[in-house]
Structure 1
Amino acid sequence: MLIILANEDKPKDENHIDHIVCSEIPDQDQFPQLYECVRRHMIHGPCGTLNPHSPCMEDGICSKQFPKEFQNDTLPNKDGYPRYRRRDTGITMTIGKYAVDNRWIVPYNPYLLMKYNAHINVEICATVKTHLDARYVRAPEAAWRLFEFPLHDKSRVVIRLAVHLPNQQPVYFAEGNEREALERAATKDTTLTAWFKLNAKNPDARQYLYDDIPQHFVFERNGTWKHRLLGENVVCRMYSVSPSDVERYHLRLLLLYTPDACSSDGLKTVDGQVCQTFMEAAKRRDLLRDDTEYERCMSEVVIFQMSQQLRTLSCVILLYCNPTKPVDLWNSFKAHMAEDFMQQVDGETTEAMAYYAIDAKLKEQGRSCSDFSIPSPTSIPYSFESKTINKEEELRIGQEMYAMLNQEQR
């Protein structure tokens, strides 16, 4: 990523460069978090004589010119890049079995490195002439640039709206800063909680749905919605929620159709009565559909796919789609899901085998048929019975079979 700064913001001398880019190991006692980030992400190699098989080695030389030389001060530009300060401070880090010093540090910005806790190489580029000379500019682009037409544009701003249960908003923090992150989250509203407060204070805002509010209001950095003064070219998106996350899924559903809620309880209020759950409120508002879509889907699979694929699909629907009546789906399609077992056993046992095949797939995801109130069969097919293994008997049989092997087989 190439970022071109305004003239007043460009680094004017070596001191400015040293404030932006660092190529040294920080003091572990004074900056323990930065020290750990540098150790994890900003060490090159090692390569060269320490590790001649490193991927960066070409003809016995590091393609990135590591290790660099020690130098007490940042030097002026060389080939478009300054030579950063790398003092011989005596501070080293142990990477594997190698000890590395400032000569092996990839240039970084301390703020960005600690903020993202990832490898971010930051350098000062004094000129982009070599970058431009390396490109082949064709006639259409040349004409476009000569006429000074815009090279890129953004027609819409995408606003993402939070969807979370009361007091369950996500909190992001760096390891060791949990308390500060919780205190900060407790005092700052999300887009959802700020929307509740906006409706409580501003009656005019109650005419808008949650996903329409960014077209008329702006969410500011202090966590409040303010009246939009310029432009309405925004695209609003609520975060998607899996139907298996039952309460949050129905919260999102209510937000799509309820314009005037002033709190989470207000969102659950239907005909003056506060419902116990968001799911109950959605049902009373007639927002929930039946399982017709899932039935149509499985009916189509019955025609074009085998029983095994139908059982897999039923597991997906149970795990991720939260059907309202899973038992009815089972009763409607259990005969089709058991068809590939019919050549092995009789009719009643085939359904039991289909049941246990589905149950085994669900258990791989930490669920079971009983979680969906699907009744277990009265008979357990042989292939799914739990067998007690007699270890002594199996050992005796194994030793007898081993004794029957010839010399080459052993």
Structure 2
Amino acid sequence: MNWNRKDEQPSVREALKPFGTTIFTEMTALSNRVGAINLSQGFPDFEGPEEVRQAAADAIMRGPNQYCPSMGIAPLREAVAEKMKRFYGVSVDADSEVTVTAGASEAIGAALLGLVEPGDEVILLEPTYDLYPPMVAMAGATPVYVPLQPPGFTLPREALQKAFTPRTKAIIINNPLNPTGKVFTEEELAFIGELCRQSHAIAIGDEVYEHLVYDGKSHTTLLQIPAFRNRAIVISSTAKTFSLTGWKVGYGVACQKLTEAVRMSHQFITFCTPSALQEAMAQAISMDDAYYQEFLERYTKKRHLLCRALEKMGFDVLWPEGTYYASIDISDLEFEDDLAFCRHLAAEVGVAAIPASFFWHQRRAGRNIVRFCFCKRDETLNRAIERLARWKSRGLVQSDAPR
């Protein structure tokens, strides 16, 4: 841009112009404006464990409240390493293989900015969390989209194999998957790992819902797959597991070489994460098995509450294998698309949801899917269910739909 021209004004860089404001911001703002029950954005309407919050308060009052090591304080890095061994049998060096970040989002950004060159390709499995494409764009790379196969969103092996090219630098794997709740099998992950090995590509595993896997299934972290041991960055956060989404404490785990790249970019993004919150999260991660078991049981009940109610109303429900999101198919309803449905639902019914088409780069592919979150108090879920049931019982699903 020629800054000598008086008629020109600074603007958003071209790489980010296609993205705009996130759908989560839009739907939460609409929900607040019309007084709807917010089942759109995935944050709880209850607080996390009191002892964890108290630990943070104590750490603030005790101090120091100054910069801490950029890689994260030792107690939290050690807690993460112990957790990887405890849950997955993976040995991790806390000093050279764990980095604490400002949430999982920053860890993903730091990984891409630290490892991806302009012109590289990054494979995204669709539906894909809406954070990934702009992050890839900011790194100067090109996203390559590979749609999973409905209704079970299985891995399209032939298409994925073709997507790997000499320019492929990375693939992002969200497991369990937001928004559909798919849990990738060990066999699927091993297949991806072999493709990465053959192509000398890395994998970025977004595993923030790792402790929310239902029906007796288990979560497989990328670092349990031999092909990924030296070519994967496993990213998670404490927000979902401990219902403290506003704290933004996340972390990345990888071999030393990849960790060096993550830390290099991380130091120039946020440098460090609040030390008091890190102290509290070190305590949280180390909580006994009873906490994790009760956490899963509580969300299993919430999943059942919402999904069963939606089925009784006549919706075609996609029961999640993991995460705290449930989706419905609206293809038999006379709405233009999922966005029109969600706007109508918030304004006229008083329940906010997320149009899942925003998880596809060609939105038409997901235009019939709507996502609800169930990380809410039972009273909140029941009030939302009552509003939806009342709306359905009036027979207004089709006749009042905007055309």
- Here log10 I(q)/I(0) by the Debye sum over Cα atoms at q = 0.11, 0.12, 0.14 Å⁻¹ was calculated and came to -1.07, -1.08, -1.17; which of the structures 1, 2 was it taken from? 1
- Query: One of 1, 2 was used to compute distance in nm of label points 7 Å out along Cα→Cβ at positions 91 and 211, and the answer was 5.0. Which one was it?
  - Reply: 1
- Computed 2.2 for distance in nm of label points 7 Å out along Cα→Cβ at positions 107 and 275 - originating structure among 1, 2: 2
- Message: Given 12.1 as the derived value for Kirkwood radius over Cα pairs in Å, for residues 99-154 alone, which of the supplied structures 1, 2 does it correspond to?
- Response: 2
- Note on the structure: When 1, 2 are compared on relative contact order in percent (Cα under 8 Å, 6 or more apart), the highest value belongs to 2
- Query: For which of 1, 2 does log10 I(q)/I(0) by the Debye sum over Cα atoms at q = 0.15, 0.18 Å⁻¹, for residues 35-226 alone, calculated from the coordinates, equal -1.08, -1.42?
  - Reply: 2
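Here, each number is a calculation from the coordinates, and none is a lab measurement. Since this is a predicted model, take the numbers as computed values, not measurements. Cβ atoms are built from the backbone, for glycine too; each structure is taken alone.
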